[in-house]
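Each value in this text was obtained by applying a stated rule to the coordinates, not by laboratory testing. Quantities reported herein were computed from a predicted structural model and do not represent experimental measurements.
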Structure P
């Protein structure tokens, strides 16, 4: 799975911040949750998220950590 299938950027949604599947759920928020909760806890708390969303957020963070320019 390519993170680009799950991470979207739309100037009309959350001011253009990277979000999960066009929802008003920023990737940064999901990454913060992953610091403190297990994936199972997150999926239970937010039933509209899918395991692939969590994986995409981590892949996106790894991509950014490599210092590449994001072109969406």
Structure Q
């Protein structure tokens, strides 16, 4: 696994875009999409729609993953 960010392709609002994410964040993001039974592009669109305009998409995805797992930990 790479600790360096790798460009990943996504489709948002019908347009191709890319984000640079580390393998661990990408794997976790895909896992969350699978847990929610939604395509990764749908989850990415949700994150995109809810992010602060000053926050980049890759950062918003990392924060989403972090908050998701922190909420799981807090609920157990």
message = As an exercise: helix-only ellipticity at 222 nm (-39500 (n - 2.57) for each DSSP H run of 4 or more, over all residues; to 500), calculated from one structure in P, Q, equals -18500. Which structure is it?
response = Q
ask   = Here relative contact order in percent (Cα under 8 Å, 6 or more apart) has been calculated and equals 24, so which of P, Q was it run on?
value = Q
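Ranked by percent of Cα pairs over 15 Å apart, which of P, Q sits at the highest value? Present the calculation step by step, with values, prior to reporting the outcome.
Values: P: 51; Q: 55.
Result for percent of Cα pairs over 15 Å apart over P, Q: largest is Q.
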